[in-house]
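The numbers here are math on the coordinates, done by the rules we state, and not lab data. Quantities reported herein were computed from a predicted structural model and do not represent experimental measurements. Cβ atoms are built from the backbone, for glycine too; each structure is taken alone.
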Structure P
Amino acid sequence: MSDTSNSAARQSTASTASKRRFMFRMVTVLIGGMFLDGYILGIIGPVSGRMAEDLQLDAVWQGLIAAAALIGILIGSPLGGWAADKFGRKPIFMFDIGLFAIASGMQFFVDSPVLLLVVRLLMGIAIGTEYAVGWPLMAEFSPARLRGRLMGAMEIAWYAGFMLAFLIGYLLGEYTGLSWHFILGTSTFIAVVLFLARLGLPESPRWLWSVGRKDEALALAAKYMPDDALDDLQHEDVRKGSFGMLFSKAHWRSTLFISVFWFCAVTPYFAIATFADSVLNQYGLAGGLAGGVGLSAVALAGVVITVLLIDKAGRRILCVPPQWLCAVVLAVIGLWAGAPAPIVLILFLVFSFFNAMYTTLTGVYPGEILPTEIRGIGTGFAAAVSRVGAGIGIFLMPMSMETLGAGPTMLMAAAVALAGAVLSQWLAPETKGKSLTEAAAGYSH
């Protein structure tokens, strides 16, 4: 082989290695952002009693503070999506983790219910913004053959963050003298590391191309993106996005599907997982640490298996059948009033496992079926709708369990799961192996 050929081969290998290193870094910081979301929602449960006693919180304040992060996500996700589509992924990507680090650090010093509420609200806004920019970035940089697994890995991070935070909060609260301020503030250390790791990351070439900055887009794509994504980039349209486009003739089906599917996926899970102790106790099952972690651990296993299968089996088979199964399982729990406790426990574990499987797709589909110009705002809008569902589930669950009882409550949860199954049977597309341009174009009618 000639010296010129050897030089070209070394350059190609170096380029491939460089792209792999970049992709590893990008995936790590994006997964870290999702881990933080699960973490801040999971960490507050184990310290809520000490926090309420120290700040003299009544039931209303406890509920507001627990829900503040969800409210913040509801605000931050559509605003962050709009900003990411208008100003670019990179500035919003840095802004949200910076805001999170500052707000999280303030938890070390809060001394009033109002300040804690504001801090948790700001953290939620930052996480909501991360939703709207993180998944689009992952979709826009990932090779088609790995896109499902990489985007699904972000769901693994969420469940892992929630479960690990619950464990850390429980162990630190039970076996150390650390204050609840410090336990809540542990998320700050993760946020600072992520902020530093994001410094110097590039803008999305797909976003640059969508706003007409083609030369910059091609230069960054050649440096950071796999060859198939570089080729696909040049088939994208240059078009300015707007919120109204989500409901246009071309995109209303995409918007309806990703929003309602996400809503129906998370509403029962948040309600059951958040109040796992009380729900399981209603059926004569022990609560405690096992109640808080057990369902999440099974759910995490469901996400891991989905991530391993998604780019081989496809999206629809992992989305539609599990929803029908979960609707049936919840209906059985609701209708079988005298079911033995071990059977009920098995049914709840089955629900958690298969619910997690299709919930993984809630983060994959928006990035795939929306075009670049509305990928951020569309993902943000769907995330906001989902958090309305999560909030409704968390708010209504204890009242429903108390006034209506466990059976009717589980039947209502089954109805939500059934609605998601019917919608997905109708609208869930198959995007396995397709480029982003093909996936979005194929779903726009």
Structure Q
Amino acid sequence: MSRAIVISIDSLFTSDIEYIKELPNFKKILKDSSIVKNINCIYPTLTYPCHTSIITGVYPDKHKISHNEKFQPYSKRADWYWYSKDIAVDSIIDIAKVNNLKTSTILWPVTGGCSADYNIAEIWTKTKDEDPFEVFNSSSAKELMETIYPKYSHIIQWNTEPHLDEFGVCCAEDIINTYKPDLMFIHLAYLDHTRHKFGLFNKEVEIAFAKYDEWMGRLINSLENAGVYEETNFIILGDHGQIGVNKLVSPNVILKDRGFIEVDENGGLVDYKAICHSAGISTQVIVKDKSSINEVYMLLSEMSEDEELGIEYIFTKEECKKLHNLDCDAEFVIEGREGIVFSNDILGEVIKTTDCSDYKYSVATHGHLPHKGDKPPFIAKGPKIRKNIIIDGANLVDEAPTIMKIFGIEMENIDGEALDILKETEYEYAR
């Protein structure tokens, strides 16, 4: 019998392994584990596109999740890609279901309404004062909403951390003990929030890792209490890196001044020919008036000559697909230079200092080209995993077929391939 638990630590870097290997519960998993360092991510390096590639084995041009947030320029708070119906291909969850595996997904991005047997979706309300029951109830497994959600919903404080992760770990413990799923996915975002707010390496990050180590111990204990620890394969992975930033650039202010964006007397958006949809260190340029494409490109090229605006690259729609496997609604994608982050602001100064008003505008963020900055690891340990294999470099799309191969399932029509860390014979399993 094979089982697997996949724990995503949002913004876990390969370089973090040197620190966490000394923490007691991480140490237990890391001992004799196989590690794939410096995973090549996808573009843009945002949580929702990354996690969708992790569970589909394909790039965003195929799965169609190209941003965390939907493009809703008239909304003050855009919806995120909460629901699995937005994924254009089958995921591991779908394939596992067909193969009669019991699955659980907990706070995993883009799994609202997915086919997992025991699903607690990652979702939150428009405002922090709303009761989260309705959004969870519309996206999560009905059985869990009746049995498990009521026990732990008091922990939730909107989308703030570590409260949402604590809620998720409590749900995971209960699901393991009650249902013993064959395959569990859990996403924990406290580290990502910490790095956004405080920077890449600091005391607050160490505090976050101490909390993760506690959570890891609780999950281990739950597996032991359920009698399935010895047959469980552990996967600990990250989704993307982060980069420190210190300058906030608002290209929409320039687009407004040049007549591409129309606002009312209160500064509210009335209409647009072209507008930027920030992905952090990159921004996607949506052109509604297709007759303006050449004019928009000329303006972007002009802007790129201003060193203060920090534009490193301007990719056309065709270049995004060819070079970065990104096919989205944008006609252009702007990539920022080191230290630059892009905002959606239409009013105010073009250049400001970063703040924490939005995760994209914080002192550290992501959404950049995948070759930049720190890269995530893929750590594996268990009865189906070879011991002490170290690989430097692989692709995010390789993770799905690796996880499925634990169960002897080959994924088809994907971009990735299984990593060479799995035991292949019954003799190896017994060792």
Structure R
Amino acid sequence: MTEVTMATRLEALLGERVIRVSGEPVGVRTLCGKDKVIGFYFSAQWCPPCKGFTPKLAEFYKNFKSSEKGCTLEIVFVSWDKDLTCFTEYFSTMPWLALPYQDRDRKAKLVKKFRVQGIPKLVLLDGETGKVITVDGFNHVQEDEAGHGFPWKLKPFHDVMKGKLLHEKEEIDASILQGKVVGLYFSAHWCPPCRHFTPELLRLYEKLREDGKSFEVVFVSSDRSADSFEQYYSTMPWLALPFGDPRVHYLTTQFGIAGIPSLILIDEKGNVITLNGRSSLLTDKTGAEFPWYPKALNELTQNAAIQLNECVCLVMFTEGEPEEIERAQEVLTDVATREHQKGEDQEIFFFYGGDDEFCDQVRDFAHLDDQSPLLVILDLPNQQVYVCSEPITPESATLFVDNYLEDKLEPQSLREAAAKPT
């Protein structure tokens, strides 16, 4: 991506200008360029963890404001304050820039894009390419106050894994993973869901290996003692990182593992295939679609629960009859493919509803009318839903998506819908 393209992209997020504490406007294009890092700091005066973290971040910012460190850092404060007075008071304690408080629409876009569900949160972007460096800047600053690893760009997967792995009771070099699909299995003996999932993974692992698939699993342990680790690992036929190995912490942080069991699939080149391998396996126990590359358009099943809770999703509900599902696929394929090709800039994910009972659960949760077909955009993180009122065609579906992306649709609040008498 060129600098001009990056500048255009940043303007789409922030508008043409951000502001200094003095109120002086600053063109966002000045933030872009080689060796520049742009941080979005989501914070608020009313939040005690934010008020505790802001002075630490300010000290860190001053150290990396100069290019003498090898790259420059600029931060834009994105306020979650409740009014302009609080914003002004809080911003006056900061040495960086801010999105104008009045620009609530752009604040909402940034929250949605980076899936911000709690503050403080610090997201870092590469100022030249626009790619996300990390969404976990808060923890990085806490753990690396001197900034030795700044800007904490992710290391290539095979570089991270270099060293020894365990295979049963023997050590083996991690180069064995080269050229294979790798499943990173985050798990622990003390975790009941893990002990339930491990046999499922074991069955598929053995089947895929018997079928000649080039697949390996690496156990990344969250066990609390070496004895528990050894006892649990003795039930597994695959590789493992040694107990207490520093790569465990790095991988857990790199992939934002918040709960276990978790299965992440990595391709032969070290790129992430899916972060949701556990759900994919449970809905495809024979491995028919292994290694579960993301699709532009998917059926709405329990497998979509995480995505529904974290992302904006378009769903076309049907009665589940084969001809209705085929029609839904015809309606959505082109626009879903268009959005899917945006890669990490994809804002909407696409599903069609069949006869899976999860569809009824989603309808009930979102308080949707029991009609079919029904085309909606669900923004569960912000508790909003958008309903297409036009006859459903490929053209109207595309227009529905375009209008959403251009902020031309009026949302319905799920809270207000829940309060309405039935």
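Values computed for the structure shown
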quantity: With volume of the Cα convex hull per residue in Å³ derived as 134, matching label from P, Q, R; calculated: Q
quantity: Origin of the value -11000, where helix-only ellipticity at 222 nm (-39500 (n - 2.57) for each DSSP H run of 4 or more, over all residues; to 500) was derived from one of P, Q, R; calculated: R
quantity: Structure (P, Q, R) behind the derived value 16.8 of mean count of other Cβ atoms within 10 Å over residues 140-147; calculated: Q
